[in-house]
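Below you'll find the structures, each written out as structure tokens.
Derivation of every value follows stated rules applied to the coordinates shown; laboratory data play no part. The structure displayed is predicted, hence computed values, not measured ones. Cβ atoms are built from the backbone, for glycine too; each structure is taken alone.
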Structure P
Amino acid sequence: MLRSSSSNSGMSLVEVLVALAILALASTAIVMTMPQRETRLDREVSRLEGIIERLSDEAIASGEVRGLRIAEDGYLMEVWRGGRWQALQGAYELPKPVELKLQQPAAQQPTKVWPDIIADETGFVTATQLLIQDGTKRRVLITDASGAITVES
């Protein structure tokens, strides 16, 4: 019967370290490909982007001027009918503590007769900057006259 020497049995320290390094690389690759969990702020930014795009699309499709009235705790979609603004649906209230602010110098803020964002039947949208924040996290949603929307952190 042959006896195995102690140098031939088991794994060496280098082999164990190589195996651990391979496992670490594989687990890092898996974690990096996992989608990040969407935050409450990200959900509200996506929702508001969709509302502004829908506002513009509906204005073009219906041939009616549409508007979005902004408040710190939410927003309201409106339509211009019969010479006045009418609410399209109930106001959307942002979850606490998310806040929404129109970024305009105080001297330029219009009276609240007209909505803050207006989309007409030709596709023109009021160029605005909206600040959305949830505690210390904040995003700036920028619309231009063509209706294109960009989000900055």
Structure Q
Amino acid sequence: MDRLTKEQRHKNMSNIKNKDTGIEVKLRKALWERGYRYRKNYNALPGKPDIVLTKYKIAIFCDSEFFHGKDWDDLKVQLERGKNAEFWIKKISRNRERDEEINKQLMFLGWTVIRFWGKDIKKDVEQCVKVVEETIFETTINKEDILD
């Protein structure tokens, strides 16, 4: 198994993008094709959501499985066996905590939060769009109920 030098690893990690990732672009294109208009990386909201449908007050995050700790119990065991385990466990744990904090802040402000895993977007973007459309429908119905 090839091991990367510290410099090579640093170069790889520094090239990881935090916006306009492949999964974000794929979901945005699918939403745009359906006629949904959005803001991207909307810094007026906590957490700077990847996609924001301001008309419906929906904030969408496209989360990578590794950095956001999908299947955390299993991933944590893997990390414990790897190099720099303490760093990664601390980093990903804090990312997970921050995600929860942001969800709560947005909900408190009256926003609906949707989080998609990257692999779900890659595997079936149409299903993700369907989730967004169902959420739009539910929020629209709820607004009408409140106004009645």
Structure R
Amino acid sequence: MAKRKWIVTSVCLLWGIAAGMASPVQTAVNARLHIAVGSPLVAALLSFTSGTLLLLLVTLIADRGFRFNRRFFHQTYWWQWLGGPLGVIFVLSNILLLPLLGSALTVVAILCGQMMIALIIDHFGWFGVPCHKINWQRLAGLALMVAGIILIQHF
């Protein structure tokens, strides 16, 4: 059983790395779209529109339609609706930061911010996430990320 868990974890980590590789590409593409359309807001809107259309198509194919229980509106917490607005902040920030910081520094700064809040979410178990307490090893990992930002910024 341990070997199967190791394989599943390894596949998931590789999937995460691949998804992470998509982020700098998305940032660069959206920054160029910003230049093409002349507005970071329009670029973000077009990015979300094309993503929404793709997701709609995948949903129609995978779920064989588009249906959901309307009661879910009354069965959700207010914070469960923040994903979309947070995505807008993320994409718009990437579009605006890339020309100022470059691709590497933009990505590592955002990744460091993601790690900071992820450690806090894990520590307190917010949003129903399993608790993983902050310890010196996790803080050392964060410190290495901060050191990476400093190195990338100065070299």
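State the single structure among P, Q, R that was used to calculate distance in nm of label points 7 Å out along Cα→Cβ at positions 32 and 120, giving 3.5. Derived from the structure labelled R.
The greatest value of distance in nm of label points 7 Å out along Cα→Cβ at positions 80 and 128 among structures P, Q, R is that of Q.
I have -27000 for helix-only ellipticity at 222 nm (-39500 (n - 2.57) for each DSSP H run of 4 or more, over all residues; to 500), calculated from one of the structures P, Q, R. Which structure is it? Source structure for this number: R. Look at Kirkwood radius over Cα pairs in Å for each of P, Q, R: the largest one is in P. Looking across P, Q, R, the calculation of mean count of other Cβ atoms within 10 Å over residues 72-79 that yields 17.8 traces back to P.
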